[in-house]
Structure 1
Amino acid sequence: MLFMQESMDTRWYSLGEVANLVKLDNVSFREYQHSIVQKIMQGKNTLVVLPTGLGKTLIGTLVLASALAKGKKAMFLSPTKPLTEQHYSTLVESLNVEKDQILLLTGSLAKNRRKEMEEHARIIIATPQTVANELKNANFDMSQFGVVVFDECHKAVGKYAYTYIAEEADLKGVQMVGLTASPGSAREKIKSLLNELKIQDIEIRISTDPDVATYVMPKYMHVLEVDRSERINRIALQLRPLAEDALKKLNTMGLTPFRMFETMPKGRLIELGNMINKIEARNFKFGALYQYSKLLNLIHAYDLLETQGLYSFSQYLRSLRERETKSKAVQAIIDHKNVILADQLAQEGMQRGEEHPKAFALVDLLKMNHAKKAIVFVQYRSTIKMLTDLLNKNNLSARAFVGKKDGVTQAQQQLTIKEFREGKFNVLVSSSIGEEGLDIPSVDIVVFYEPIASEIRNIQRRGRTGRLYSGDVYVLMTRDTKDQVYLMVSKQKEKKMLETVTKIKQELALKHGPDRRQSRLGS
């Protein structure tokens, strides 16, 4: 029998016992959440694609409760320990379940206590690697579970622990539900994801769908375009003939049709390296690898110069010089008079206070919005350092936010986020670690220091603003560089993602049977 919760919207009661198990008092009723949960409760393995900030966690919570209502256990998986801790806190607050029946299972939990706690728990929130290890050691009985929810499920590819758990869940007949803001745009990758999770149905909403649009806070997109500085152009003139020469020699060897290195896609550059590594003719292969290594390093240095700035370019040359073991190609680059002059020009510019025009455009932008919280996403660690120093020199309170590879512990990361939330500083200059996996608060402004081609990362980044109120997203772009190419590619990929997922959803409906109640996709 249902008991009445004060202030609960009565429409939640149609979920039956689930409405008892979740604290829905004062939770606004959203038709799309209700509809998605009802569909999942029919038992199909389901992929839920929903824009960031539109309540995937509530959907996951209701799905967990639906398993409990059937007398089964439930599992919620997240890719990082901080995110599992965040979900644990949310679920303890959101569920009408005794706290000792909700278990946060991570590698730090003492092994001698795990088995007893796992058996007692009704809900387990865990990192996938921990659960995979428990399954491999036969410490876990998956047949007790009614559902496994995979948060950020686009990671369920290849050898990632999600795939192993999914195999075990499928063997035991456990329902699987994947949550993501973006499964990617490549059809083969989406199909691989669906195959790993044995997906039978897709529930997708976009910001313009009728049942979602009223809950979407507006995100205002701005592209701030700059031109390369005169000094950057002078340095580029020193590098260009060296890259052109390496590419020309690869052309002569019949290895690539590209004539201009500036327009050579990164994917094709990687493919070229893979192809050369498969060549059997020893002398030909060594000659090709020499030219390829020169081209690869010169293109990277050139792109850093044009899209990141003087400091990042100079730091990259320094990293080449400081390598303990240098290939002949790298030695030839750092010894070349053009490269030596290029570095001297960069050093001279920095001594005069010069940098990439994007860096100063960022300073101006944040000064105009000095009272607002902002996250600046940056691709390269050296640029993060340069920008953090520059912003603080301009009386903008900024801190760098990087990962373990830079010697930063998880505790230090969490302290930085805590102080950011408390307003001790208002600009977070972040690497990709800030895109997902940590409980970063919503901000007023998101800045892309450079466009990125990944549709998944674009969506994750934008999702840091416009959650509870409107937000602004700024993309800094250098004209006539890779920046411009990546901006165009990212837009194409997001459009392709929607088209691909929509088509696959229709294919699944035909394969597993039509459902007239299925919601219409937005365009």
Structure 2
Amino acid sequence: MNKKARYYVRLQQILTSAFFILIIVPTLIITGVTASSSRNEAIEKIKISETLMIEHRKDVINRYLRRQEELLAVLVGLYPLDYLGNQKNLDTVFTAVSKNADIVDLHVINASGEQFAYVGPYRNSLAGKNYKDAPWFQEVLISGRHISDVFKGYRDIPHFVVAVTDPLKEYVLRATINSEIFNSLLHNAQIGPSGDAFILNPAAEFQTPSLQGVNKLRPSEKTLLEHHEGTSLVMIDSFLYATTWMKDGQWLLVIKSRIEDSLGSYYENRNRNLVIIAVTSLVALVAAVLISHFMVVIMEKGDRERANLNQQMVQMEKMATVGRLAAGIAHEINNPLQLITSQAGWIQELLEEEEPEQSKNRNEYLDAVKKIKHHVHRAGTVTHRLLGFSKKMSSKNTMVNVNEVIEETMSFVENEARNNSIEIQSKLDPSLPLILTDSSQLQQVILNILNNAIDAMIQNGIIEVVTRADKKNLYMQFSDSGPGITEEVMKHIFDPFFTTKAPGKGTGLGLSICYDIMRKLGGQIEVGNRKEGGAVFVLTLPVTGTA
């Protein structure tokens, strides 16, 4: 393999790598940002779900405890001490309430703390008990009610008690609550396979059993016991803890869930995206190879042709090669643009079929589809112009609207002019007649004049384009606010290879070619200086054969 062949192989490798990177890098960045955003969004949804869950569990437990208190309050409101102190009456009341409640036993205790009557499984063990000095008994007499922590006591069975006093505080009615039913209220929470739910008192003692069999907090979890208002969400290791204080700050409700257990849908989407990226990478690689090969083949062919021409033909062939490249790229771009337009329309149809309440971002999606279509149309306009400009120059004459040719040509240089703070002002006569001429060659002349004007001003200037016509000729005048043209330069301005530009920045063929084109079209090109400064070029074409 000779040196030139190695050059083209290397060039194709570079182009392939460049195209591949230009496609894949943005895709990876967008995918990475989207994945991160999706994960954060999923975690936020988990936090909202866990907040709602703990609030619901708290409400359920509070209502359960309130129901037990209210039941005892109803009993003490209905029956005086003398009635409930009768064992037979107490047995009857217990039989009635235990059918629809979770009460294990009932104690009737007088204001002196003596157990007046009892019904339940521990009648013999609790006979003669006196609760006068018990803190809970004092609390009931003061506040009128009491709910204890969960404890085993002499029964060696976890339970808690609810106690209320009558309005006159003559006696206290105390009930032992079945803790298993109470525990089930908490453990019904949907918290995943690694999650947990339990209640603690301020001393970190478990009031309900842990689903995971835990009987004490880890050191890192001790911070959960700090008092706070409302619901608190804390991340510890890979777990999310939702906590809220209840029962006047005596119990801490804790719901613990492992974040990873709740990200199943996120991981499914991530894996799907990885597959899409892999397929996209393969397609991008194939496309990059084909496009780079196509470009290198054209460049190599152009190089072979240019090698057989003289210096003038080298320049002209270079322009033709650039035109062919522009046409090839425009054709390659048009295909994905059509696909994008088709897919955007399909997405819009699908969105319009969606129920509004099922897609909260529906309007944003529809707006995005409209923007996609708008910018695809813009890109299509550019490729259409490239295709029009890249046509081979020939002597094929058609009826031409000169104003349209000028406007289309100005669009090619408007970005360069804007970047250099140059304003292009046009005063085009709308009554110009159509003339019989070659629009492609005329466009090349206009483009060369506009480029020369931009080069002459470098920064900050104005280019004025004016058209008019009389009965014989159509005139196109191009004026700039640059330094103008000296008399010495004016003498040789249309000579081949004459240029005032720095070496390597001009061939001196542009205006020579323009002069030749205008002569072949039956017109002429004239150059001069304006009184107020700057150069002016006037193109004249006959109006013979107008429509």
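Just so you know, all these numbers are worked out from the coordinates, no wet-lab data involved. Keep in mind it's a predicted model, so treat the numbers as computed, not measured. Cβ atoms are built from the backbone, for glycine too; each structure is taken alone.
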Which of 1, 2 yields -15500 [helix-only ellipticity at 222 nm (-39500 (n - 2.57) for each DSSP H run of 4 or more, over all residues; to 500), calculated]: 1
Rg/Rh (Cα atoms, Kirkwood Rh) derived as 1.36 - corresponding label from 1, 2: 2
Structure responsible for 7.2, with distance in nm of label points 7 Å out along Cα→Cβ at positions 35 and 491 calculated and labels 1, 2 on offer: 2
Among 1, 2, structure where relative contact order in percent (Cα under 8 Å, 6 or more apart) as derived comes to 10: 2
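If mean count of other Cβ atoms within 10 Å over residues 67-74 is calculated from each of 1, 2, which structure is the one that comes out at 16.8?
2
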